[in-house]
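Nothing in this text is a laboratory measurement; each read-out follows from the coordinates by a stated rule. Predicted, not measured: the structure shown is a model, and the values here were computed from it. Cβ atoms are built from the backbone, for glycine too; each structure is taken alone.
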Structure I
Amino acid sequence: MKRWLKDFSDFFFVKGNVLALAIAVVVGDQVSAITKSLSADLLMPLINPFIPQGSFKDLAIPYFGGPIAIGNLLDTFLSAFLVAWALFMIIQAMKRIERIGRREDSPAD
């Protein structure tokens, strides 16, 4: 048991960088807020005119226990898809910039 605790403390405090992990969590939270805003405030208003009733949020299936809010689920999936697409485009642009930078840094023949 002592060895396990020592291995864990070495991993967490010595080999692992707790400060870097904390920074990553904070930055990840901010990126999450940005992508949610990107989806809700920019992309969804562009798509809503093409959706019947302007949004899926009010779409429900009547059920004797109460309506099943399938529209909210569809809206969430669409929002997640748009966020994933936006992140994909950002990553592709970053890769392209990196490739251009490597080309400029390589020695000319």
Structure II
Amino acid sequence: HVDLLVVDKPGVSSGCACSATDPALPRFAGDLEWLRWQGVTVRRIDPRVTGKELGGDADATAAVATHGYESLPIILVDGRVRHVGAYPDRATLATIVAAAEDGATGPDEE
């Protein structure tokens, strides 16, 4: 079982009208739903909603402390940073999840 966490750019996952300006977002939302159908647990954190505490998620807080808010979005899989700075496409998400399922312990991707 794989847990994927997205620390979004502020306002993106809350449905803020400003999020409509990024054409990657509808595709990304569909790709996350596809992952859910594959059995992946998907969560999203919106800093605008949760504040700097990021809902109390220690992994998300550590990732943002390391990479900074300007690097959002940050994708974590099973607590490890796997992608930073852009919304990955479905193929990239599939690769990230497959590596986690295979127990890959290589360096974090960026």
> Of structures I, II, which gives 2.4 when distance in nm of label points 7 Å out along Cα→Cβ at positions 55 and 87 is computed from the coordinates?
Replying inline: I
>> I have 10.0, 30 for Rg and Dmax of the Cα atoms in Å, for residues 39-78 alone, calculated from one of the structures I, II. Which structure is it?
In response: II
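Starting from the value -10500: which structure in I, II was helix-only ellipticity at 222 nm (-39500 (n - 2.57) for each DSSP H run of 4 or more, over all residues; to 500) calculated from?
Numbers: I: -21000; II: -10500.
Structure of origin is II.
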>> When relative contact order in percent (Cα under 8 Å, 6 or more apart) is compared over structures I, II, which one is greatest?
In response: II
> To which of I, II does the computed value 20.9 (mean count of other Cβ atoms within 10 Å over residues 71-78) belong?
Replying inline: II
> With semi-axes √(5λ) of the Cα gyration tensor in Å derived from the coordinates and found to be 20, 17, 12, which of I, II does the value describe?
Replying inline: II
> Comparing distance in nm of label points 7 Å out along Cα→Cβ at positions 7 and 63 across I, II, which is largest?
Replying inline: I
